[in-house]
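Q: So, here's a batch of structures to check.
No lab work stands behind these numbers, since they all come straight from the coordinates. Every value quoted in this text rests on a predicted model; they were computed, and no experiment measured them. Cβ atoms are built from the backbone, for glycine too; each structure is taken alone.
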Structure I
Amino acid sequence: MIDVRLPELRAHAFEGNFGLEREALRVTDEGRMAHTPHPFSADHPRVVRDFCENQTEINTRVWPSAEEAVAELESLNADILREIAAKNGELLWPFSNPPPLEGEDDVIPAKFTGHRAGKSAYRDYLSSKYGRYLMTYCGIHVNFSFGERLLAASGADRNALYLHVASESVVWGWIVVALTAASPLVDVSFLSRESGSRHVPSDVFTGFASVRCGDLGYWNHFAPVNDYSGVKAYADAIRGYVRRELIAAPSELYYPVRLKPRGANRLETLEEEGIDHLELRCVDLNPFADGLVDARDIRFVQLFLLWCAARPQACLTEFVQVQAVRNFKNAARYDLDLANITLPDGTSASVRDTGLRLLDSMGRFFADFPREEAADIIAFERGKLEHPESRYAARVLERFGGTFAEKGLALARKLTEDANV
């Protein structure tokens, strides 16, 4: 635990390191899944593929502020938009949910050869187990580490601190879903999953503000119960899922909170080198931020993790961890007054009421810090719960509802035009 309100830590309270990952689907000028090969070099340092051949992923550098990380994300995104438009007349779909799909064969797993061929085999396995449609979800992953001077001044053990913050994020991280959900609409083809013909695009509102984080999202077929008592215990718990054949590899653990090492993302590296940073994987693409992310939401993640770092250790029983998964899914609902959060003490209240109480707690925690450092960000997020019509999901439903595919394609074209100005 560290408490940045302590006099010796205040000067370094908001120092940290930010890295962002953003997935997006390449689509044709008609708004359909692109079937062209990945247009970037396999050795590109910042642009890779995720599951699909047309699923372009950006990995930013590590930056000392959320604003700088978002700025690089914007720059790389503009580069991609220009390049794919020039090569194949393609666009990037600016939503977490996919455009109209034409069956499983419309979703082409990424193709790898040579020493990377195992990646293709792994994608074939995922296709068989989960179906390809789920693999078309896209989002933002936020990677964050505390500043080195903050860690040094606190005297905290790095591994113990990140394990503690991760465990608290398991309990409270649903708030990030509630505040960043931006994907309430899917095309009817996503649910019908028929093959062999082009569907007439038609919207479906599922009742979720974030489909990918809700019950229709990409989750494992079991509720993970992890061990945050130590790095080895954490790694061994994940190995246990592999040993019991619940997952084929640690990367298949689709959990909204991950502990990551520096360098190769392997459990062995985590044990040998220790924890470098924490990854939150539950932020939707924001069409009101050009299909990227608002820097204020990334700054809120930092505040949230600082708040978690000072909280007393939660008792992560099996019940608490299983319920935590349900809380994440409930926070993805559209109507936050009708979905509940169940806390570790067994009490339950609506997502909206529990979220407002959480933000009140954060507001008190940061009350003595400069307003622009914390209070303004918390007020921005609080407004989404106090005025549900201001949530990203509500704005998406209002602006893009009725003809989601058509209006989404118009936005994708505009973003490409803006990148070429």
Structure II
Amino acid sequence: MDEVEFWPAPTAASPVDAVVSVPGSKSDTNRSLVLAALAEGPSRLRRPLRARDTLLMAGGLRALGVTVDDVPGQDGPDWQVTGHGGAAPLGREARVDCGNAGTVARFLPPVAALATGDVVFDGDPRMRERPLGPLVEALQTLGVTLSGTSIPLVVHGRGAVRGGAVRLDASSSSQLVSGLLLAAPRYDQGVHVFHEGPPIPSRPHLSMTIAALRRAGAVVDDRTEGVWTVAPGPLQPVDRDIEPDLSTASAFLAAAAATAGRVVLRDWPSVTEQPGALLPSLLAAMGCVCRRTPAGLAILGPGTLSGIDVDLHDYGEAVPTITALATLAEGPSRLRGIAHLRLQETDRLAALAEELGRLGARITVTADGLVIDPTPLHGGTLDPRADHRLAMAYAIVGLVVPGVLIRDIATTGKTVPEFPRRWMQMLAGGQ
């Protein structure tokens, strides 16, 4: 065993007591990057997330001929994006590396169709297994020529897209709709999207997309359930402070819950479309006290965590964190409505059950979720399977269970730069 590859998750010697901050939202950053690229003129994104997924998005836009510059900012470099109403004439074959970023694979093909030239999309092996077919079929209906139905994929850009009405099943990912909506103002007829199928997961992310479009001046009609209309028209440049990533924040706030401690998260937004806004109510249901303070959102953990029975269809990103806490709770938990998590960076349902099972956890995978029955845990080696959220969830368990080793902790760099340093700083009292 190569010890360099394994990170010993630190065990908290006492209840965590810290004030922390977290990086910018991946969802906010990547939506803002795309809309800035499609606007007319320079946009400024302040305090953006600079992690693997967002760097891949910036790199993909650069490949499409968009200028994305690093400029000095108050808390590190900002991004200045100089848009020109759409992707540029390429004069060559462009290549976009999607890594394992669903937002890159689903947001940029609709943008690439506005370029003049062929754009090849490829990525990590897991990205080739993630759902893309409904988006490809929808783009073809709207007048785009593509080769392939999944990654690797080639978009044959013709400098314009007809647009119009399209039907698709987005029950595997809300990103399939968001990708169409973000590029829609630059299509000749805009788009009129009808969802046909089971309910769309992570619907707050669609609300984020619509809010971002409206900030950029787009005209969006979402009054009818499962139907979205975006009118054609110009997009305005933005000067935007990116919100903290509330899904990343869940791991740090869970440290208070796991250790009967106190964690205050700075800059928790008073109003947000992020699904992470649901987190305080979930922690409260497990026995935590949640308070807004002048310093930020404060979470006070209970002496004993309660189990929880909850439908997380709209907030699947919370599942690794809540599962980690459920293994430490006094009573059983049931997480429902999350079958779509089988199609994430890894099969999150199977991975959580199998990996935490190495510590003695009793987790049953059901048709649409997980059942967690508390049992004493012991140390062991866990593999996050290249999934950033699983790695952070295992660190939560490690706060209470000695001897947890996490393989490839660097996978957290997908959304949290220097996660191990930030985690240790939290244990020391703050960042």
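Q: Upon calculation of relative contact order in percent (Cα under 8 Å, 6 or more apart) from the atomic coordinates, which of the structures I, II produces 18?
A: Considering all the candidates, the number was obtained from II.
Q: Figure out for me which of the structures I, II the number -13000 belongs to, where helix-only ellipticity at 222 nm (-39500 (n - 2.57) for each DSSP H run of 4 or more, over all residues; to 500) was derived from the coordinates.
A: I
Q: If we compute Rg/Rh (Cα atoms, Kirkwood Rh) for structures I, II, which one ends up with the highest value?
A: Details: I: 0.95; II: 0.97.
That would be structure II.
Q: Quick one: volume of the Cα convex hull per residue in Å³, for residues 39-190 alone came out at 173 when computed from one of I, II, so which one is it?
A: Among I, II, the structure yielding 173 for volume of the Cα convex hull per residue in Å³, for residues 39-190 alone is I.
Q: Who wins on distance in nm of label points 7 Å out along Cα→Cβ at positions 143 and 407 among I, II, i.e. which is largest?
A: Values: I: 3.5; II: 5.0.
Answer by largest value of distance in nm of label points 7 Å out along Cα→Cβ at positions 143 and 407: II.
Q: Could you tell me which structure in I, II was used to calculate FRET efficiency 1/(1 + (r/R0)^6) of positions 247 and 311 (r between Cβ atoms, R0 = 25 Å, to 0.05) as 0.25?
A: Derived from the structure labelled I.
Q: Work out the source of 20.6 here, i.e. which of I, II gives that when mean count of other Cβ atoms within 10 Å over residues 167-174 is computed.
A: Traced to structure II.
Q: Which one of I, II has mean count of other Cβ atoms within 10 Å over residues 31-38, as calculated from the coordinates, equal to 28.2?
A: Attributed to the structure labelled II.
Q: Which structure, out of I, II, was distance in nm of label points 7 Å out along Cα→Cβ at positions 183 and 351 calculated from, if the result is 1.4?
A: Working: I: 1.4; II: 2.7.
Only structure I yields this read-out.
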